[in-house]
Structures are given as C-alpha cells and as structure tokens.
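Take a look at the structures below.
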Structure 1
Amino acid sequence: ILARCHVLTVDSRVDYRMRTLEQAEIYHYPLDEPASINLNTYYQQLTAERKSVAHKIDINHRQINVIEASDGVLHASFEQLCQTARSQNDYIELSRIYHTVLLADVRQMNRKIDDAARRFIALVDEFYERNVKLIISAEVEMDALYTEGQLEFEFKRCVSRLTEMQSHEYLAREHLA
C-alpha cells in the first residue's frame, strides 16, 4: 500500500472544536441554588409564551416524568433521562421534538454508574447531531464529569462536544428536527 498510495496523517493532537470558541454561560456547577435558579430562569425565558406545560412526556410509547416541557423546550433531570432504562431511540426522539433541553443535576460519573454514563454520552451525541441546545447544571466542572472507568476515551469526545455545544457558533445553528 505504501508503495502505491500517499499516506496522510490525520491523527492530530489538536481538537479543533476547542479552539477559539466563545463560550456561552450554559454549563453551571456546582449543584447549588444559583445553578438551579439559572436553569429555571432559562426555562422561563425560553417558554415565555407557553401554551401548556407537561410534567410527563410520551417518548416511543412510554411515559417519562420530567420537570417541565413546553414549546419545544424540555427541562428534565439527569436521573430522569440517564439513570432510568433508555435507549438510543429515546434520545433520537427527544432530539427531534425538543430544540432546547435543560438537564439538571448531572452527577459525576465513574465505573459504578457506567450505564448512566453511556446513556449520557448517547444523549449528548444525538443532541449534538441535531443541533439541540443543551443547558446543564452539574455536580462538578465539565472536565471532571467522568473519573476512572472504561469510558474515559468516549467521555473525552463527549466533553469536547459539550464544549463545542456551548459556543455561540453552535448555538446559532438551526435545530434539525
């Protein structure tokens, strides 16, 4: 192969999503009263003319309890979306229906809750692909969301995506329903 082909190295140590991104204030930690107030304020601003508010939503013929949902905006907890039985299809459906998701109380993850970590990664991946705006309140800073376990490599990519999802450039993208 080397005799007949020109080999290009694409394994760059630079993650270009991390370069020169202007960051919006949409990742809040630690889990305290200001973080909770920020999420509630964002929800109120995003649903100012809400017609109805749901506390249960139907996703793939199953009811999911949520904090609130209205006008294409979902406010749910990490426990509701990542620590209960969910499949990739649930996140695909959520990303189709909601242009903005406020995810409250994201825990620090490790090998003890790898199932929740896998679901969180799947959620972020689907939201990223459809340009869903994701606003988070978390227990720890983004780089410390996952400690020790099999998913360290996957989580680095997830954190990179979360960082890009905070950029003004990403936030300006149109939601792909």
Structure 2
Amino acid sequence: MLKEISKKQLTELKKILDQVKDSDYSKTIDVLENGTLGRHVRHILEFYECLFISNEGDTICYDDRKRNLLLEGNVRFACDYIDEISDQIDKIEINKRLLLKSKYEGSEVIMETSLFREITYNIEHTVHHLAIIRIAISSELKYIDLSQTFGFADSTVQFLKSQTVSV
C-alpha cells in the first residue's frame, strides 16, 4: 500500500510538472522566499533516491543526498527522473531493517529504522512539499490546473469529506 501511495504522489507531481513552462520551473517565486518549484521538486526526489541507496545498503542518511542541480533546473529531466523513481519504488524491500544517520549541530545521531518507516516518512515529506508547491502555483502560476486535493494530506482530505466540506 505504501508503495502505491508514493507512486500516486509522484504521478500527481508529474501531472503538474507536465504543465509547467520551462522558464517557470526555475523562476524564483516571492511566496517561496525566492525559492523555486524546481528546488522543491529536487528535494522530494533526492529523498527518494536516499531510500534506494539504503535498499542496497544498511544505512540511510538524508543529509548526504547528492543535490543534483539538473533536477532543480530542468523540468523534463525531473519528469523523466520521476518515472525512474516510480519504477524503483517497486524494488524496495519494505521490511528491511536499517540505521538512520542524521547530523545535528556537527554531531552524528544513529538510530534504528526500517524501509517501511522511511517510505512512510517520504510520503509525509512529499505531501509537505506538494503543499508548498500548491501555494506557489496558486499565487504566481495560475495557468496550471491543480486537482482539488493536490498538496493535501490524505488524513485532511478524509476529514474534510467527513465534514462535507468541498476539497
């Protein structure tokens, strides 16, 4: 189920990116404090890349991601990379045990985790950035057609439905 949710989120992101003009993908946006759509997309995709690296090893460290600037600057490259990531998600050994390595103020922290937990984290991390992307699009890129639920957590969508609020 988690793999399918991840792939669904990435598909929704790709549908948006397919509408984005090349010049808007890397354009600074005021509401993002002069960040870009591309920067948020790169950030999402690199966290998934960390999952795939950990699937081959025994440690995951989001701090050590590569920061591929091509993902940030080229919308077509990012779309192709989303396709690759979606294919790789199926290969994740969901129950695999791992060590999560993080760095805080120069100190390393290591804790036990699993790919199951980390794919869950990636889902939450992705929806957070999709919400930010939604804000940017709603404020400055109004030509892009957003679904009513793009950038909303599933729990929020379900809650709003239970309250008979239109999303």
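Since every read-out is calculated from the coordinates, none of them should be taken as a lab result. Every value quoted in this text rests on a predicted model; they were computed, and no experiment measured them. Cβ atoms are built from the backbone, for glycine too; each structure is taken alone.
Looking at Rg/Rh (Cα atoms, Kirkwood Rh), point out which structure of 1, 2 has the largest value. Walk me through the numbers on the way to the answer.
Working: 1: 1.02; 2: 0.98.
By Rg/Rh (Cα atoms, Kirkwood Rh), the leading structure of 1, 2 is 1.
Work out the source of 21.5 here, i.e. which of 1, 2 gives that when mean count of other Cβ atoms within 10 Å over residues 118-125 is computed. Let's see the in-between values first.
On the way: 1: 21.5; 2: 17.1.
Among 1, 2, the structure yielding 21.5 for mean count of other Cβ atoms within 10 Å over residues 118-125 is 1.
Structures 1, 2 were compared on mean projected area of the Cα convex hull in nm², for residues 62-133 alone, and the highest value belongs to 2.
Upon calculation of helix-only ellipticity at 222 nm (-39500 (n - 2.57) for each DSSP H run of 4 or more, over all residues; to 500) from the atomic coordinates, which of the structures 1, 2 produces -18000? It would help to have the intermediate numbers written out before the result.
Values: 1: -10500; 2: -18000.
Computed on structure 2.
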